[in-house]
Structure I
Amino acid sequence: MNNQTIVITQSRMAGWLMFNRFHKVDEKVDLKDRNRKIYIFKDSSDLREAMERYNEFKDLIE
């Protein structure tokens, strides 16, 4: 991966990002575990902020 992308391993986080209008660049099978997928997004400060918001909301409902 080039340094302008970020790899997400959690499908729920990827879903949250797509729900918040971030476009998935690619989706591939995880080379470490073929039963899982990795989700690739273009990295940006807005995306990082959305990831932080996801973690805050996740902590509230757990």
Structure II
Amino acid sequence: MSDVQDDGWWYCLTHNRVEHGAGCPNRERMGPYPDEATAARALSIAADRNEEWDAQDEREADGGS
């Protein structure tokens, strides 16, 4: 089984750049994303999601939902 998918857009964490198709192993990439622009925002998307999850965790710890 291969660790590289040859479709979609990816953000490579090793090289800090967008890749299309086969590239670095998937364990070193984020994605796949539907297009190049979205893949280029991968780190920002992850940071936003982390902030949302942290806020949700805080609300749940305080007894809210």
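Bear in mind that the values in this text are calculations on the coordinates, not laboratory data. Fair warning: this is a prediction, and the values are worked out from it, not measured in the lab.
Any idea which of I, II comes out highest on mean projected area of the Cα convex hull in nm²?
II
If relative contact order in percent (Cα under 8 Å, 6 or more apart) is computed to be 37, which of I, II is the source?
On the way: I: 37; II: 27.
Corresponding structure: I.
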